[in-house]
1. Between structures P, Q, where is relative contact order in percent (Cα under 8 Å, 6 or more apart) highest?
2. Could you tell me which structure in P, Q was used to calculate helix-only ellipticity at 222 nm (-39500 (n - 2.57) for each DSSP H run of 4 or more, over all residues; to 500) as -4000?
3. Quick check: 11, 39, 34, 14, 1 is what I get for P(r) over Cα pairs in 10 Å bins from 0, in percent, for residues 178-329 alone, calculated from one of P, Q. Which structure matches?
4. Determine which structure produced the value 5, 23, 31, 25, 13, 3, 0, 0 for P(r) over Cα pairs in 10 Å bins from 0, in percent, calculated from the coordinates; the candidates are P, Q.
5. Starting from the value 5.2: which structure in P, Q was distance in nm of label points 7 Å out along Cα→Cβ at positions 218 and 314 calculated from?
Structure P
Amino acid sequence: MNQLKNFTQSGAAPFIRNLLAAACCLVMAQAGATGFITDARQISDQEVRAGEGYYRADGKWLVYQAEVAGENPFYQIYLKNLASGKVQQVSPGIGKTTCSWVHPDQEKVLFSSTHDDPEAKAKMIAEIEQRKSGQRRSYAWDYDEFYDIYETDFEGKNIRNLTSTRGYDAEASWSPDGRLIAFASNRRAYLEQLSSEETALFNQNPSSMIDIYIMDADGSNVKRLTHTNSYDGGPFFSPDGKRIVWRRFSENGQEAEIFTMNIDGSDQKQLTRLNKMSWAPFYHPSNQYIIFATNVQGHRNFELYIVDIDGKKEPVRVTEEDGFDGLPVFTPDGQYITWTSDRTPDHKGRLFHGKWNHEKALENLGLK
């Protein structure tokens with residue numbers, strides 16, 4: 001059942017009003033002493049947690065994932081009209097969702113969901129009971145084999161499954177012209193005959209079979225772009241649509257580096273060599289550099305860094321705040337940045353937004 005509808009019917013409409021006003025009335029936050037980000041502020045606070053926000057090409061819409069109080073303990077997908085402040089849920093409200101995106105020029109949203117899993121509701125109940133028990137589990141991402149990639153309209157209607165394949169299909173984004181979708185999947189572990197070594201590896205770590213794929217926007221002509229036994233994921237297109245940036249994990253899963261390649265999978269180029277967990281890369285609209293998150297400063301201290309698109313310069317640190325700063329994206333005009341941070345009193349992830357200093361980025365990367 002739609003969670004926003006539940007809130008309104010249960011007398012919790014203030015949640016909606018507060019969320020709409022969040023961008024203009026929330027407390028200011030320090031983004032670090034480096035001066036890359038100024039006038040930073042928290043733009044979400046009514047959710048249990050929120051993050052991974054992305055803009056439509058015209059800058060008028062923001063899509064993001066959030067967990068809110070209610071009968072579903074997992075993330076759902078929300079779309080915000082930045083002019084009016086109106087927020088609406090576009091995912092079904094059942095199961096788990098992740099990795100949303102807005103079509104560049106049409107009223108469509110892309111996201112991954114498990115709502116077609118026959119056990120989706122049972123898993124929701126089990127998660128709620130687990131949390132009520134007070135038992136805490138170590139964080140681990142769920143590579144649920146029922147994740148499929150869906151598109152829907154801005155009202156959350158006319159939902160269409162684009163992948164319909166067993167395995168983890170997620171981390172999808174449209175190309176700038178809306179004709180292609182890049183995504184991550186471990187479908188080959190379910191569809192292909194694996195070697196005994198690969199089978200053992202997959203049973204131990206289901207992310208080991210995740211590769212980058214590309215397909216037409218209607219879900220046809222699927223092509224695998226990476227061929228490793230380590231986790232290749234989080235693909236995004238370059239502003240000109242000619243390349244894809246992603247992160248590749250080491251085989252032991254303890255490190256990750258930033259890579260780019262042509263959209264046909266050729267010319268795979270490693271940009272970072274930090275020997276840490278570097279991930280969540282995203283192009284600046286100028287196509288001159290990429291921003292990403294890494295824990296160079298400490299295992300649990302993720303900070304934002306930038307690197308030139310050829311990887312010829314040393315990465316430059318952007319944020320200086322204990323805890324998690326990650327999943328950064330630029331507004332389409334390149335003048336602002338939105339990212340996810342736990343620099344909050346309860347240390348749970350929320351969306352933050354600030355003014356971006358493009359000239360300082362170019363200067364520090366030696367690109368001026």
Structure Q
Amino acid sequence: MERKFIPLSVPNIKGNELKYVTEAVKDEWVSTGGSYIEMFEKNVAEYVHVEKTVAVQSGTAGLHLALIQSGVGLGDEVLTATLTFIAAVNPVRYVGAEPVFMDCDDSLCLDPIKVEQFIEDECTFENGKLINNHSNRQIKAILGVHVFGNLLDMEKLVKIAEKYNLKLIEDATEALGSYYTSGLYKGQFAGTIGDFGVFSFNGNKIMTTGGGGMILAKNKEDLEYVRYLSTQAKDDTLNFIHGDIGYNYRMTNLQAALGVGQLERLEEFIETKRTNYNLYKELFESNEKVELMDFNQNIRPNYWFYALNIKENPDIQDIIQKLQAEKIQTRPIWGLIHEQKPYQKAQAYKIEKAEYYVNHILNIPCSSNLDQEEVRYVTECLNEVL
């Protein structure tokens with residue numbers, strides 16, 4: 001019997017999703033109006049223990065709106081990660097600002113120690129403004145990414161942001177369902193601590209709406225203005241009066257219907273991913289050449305992506321090709337953003353650990369419908385090719 005292909009990360013749509021989407025189609029509410037949008041916003045808000053959320057077309061759109069409402073604009077700067085997907089950084093340029101790239105720590109997330117070191121050594125803080133001495137531009141915000149469902153050290157980042165009058169934006173596009181289990185923010189979910197938080201429901205995320213995203217904000221007025229901007233900034237919908245430059249960023253009712261069904265199963269997805277992660281961890285223990293990266297100890301992660309650290313100068317592309325021949329899909333971690341063509345002239349500060357991990361991390365199959373037999377097969381093949 002021919003073995004089936006094992007993908008890296010694909011949707012799991014086996015609950016009420018088809019029922020809800022069909023209802024939306026039958027009601028003919030298929031665009032950016034309809035009851036499922038409000039229901040989805042309400043259900044996500046209840047899940048992460050906040051009052052309100054705003055559903056948008058993508059996580060990227062959410063970050064764009066968060067930067068606008070953070071007051072980041074032409075000629076400003078944003079401290080952000082080089083080890084992330086480029087969609088986390090591109091919105092900085094959308095608003096005419098420049099990224100300043102920071103290193104990661106061993107969680108693969110933005111290193112708050114280096115962020116603070118950069119500010120202390122390379123910047124001047126006067127009259128409530130943080131000025132980058134290298135560029136003479138004002139730094140307005142920190143944009144940190146909760147990588148692979150791991151969580152940023154928000155205690156440190158919040159202190160830095162408050163001390164230097166910076167907005168703090170959480171890119172929680174990979175971390176829906178992750179929360180802190182100890183410390184100052186015990187019980188709080190990714191995306192609910194900074195000035196803004198953004199989720200993504202792209203097809204490879206832990207739950208999906210096909211595309212789509214969600215914005216959270218600490219300040220209610222900020223969130224309502226983001227909602228206003230996401231629907232073309234309509235002051236008078238009947239007479240087409242607009243008070244600002246708006247965007248066509250609202251989520252559709254069809255997407256939201258899918259999301260309502262997906263959210264019902266999110267904890268089930270997380271439990272499956274946790275079980276498979278622990279099995280991978282056990283099966284790789286005897287192989288000294290690799291280490292399945294840990295999640296932080298003070299969190300309940302969503303276990304979205306599994307990162308395998310291959311220790312001894314690996315040829316990642318060769319490993320990917322060999323596994324592809326065995327019908328197993330894997331991928332390297334993202335190329336560092338400060339090395340990408342659009343950002344090669346941007347400032348990058350003491351990038352060290354990110355340069356190691358970009359050459360050593362392999363993402364391995366982690367779908368929420370992955371079964372334990374497949375986990376064992378993936379591990380067996382990996383142990384053979386390493």
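Read the figures in this text as sums done on the coordinates, not as results from a lab. Keep in mind that what you see is a predicted model, and the values were worked out from it rather than measured. Cβ atoms are built from the backbone, for glycine too; each structure is taken alone.
1. Of structures P, Q, the maximum of relative contact order in percent (Cα under 8 Å, 6 or more apart) occurs in Q.
2. P
3. P
4. Values: P: 5, 24, 35, 27, 8, 1; Q: 5, 23, 31, 25, 13, 3, 0, 0.
Considering all the candidates, the number was obtained from Q.
5. Working through the options, I get structure P.
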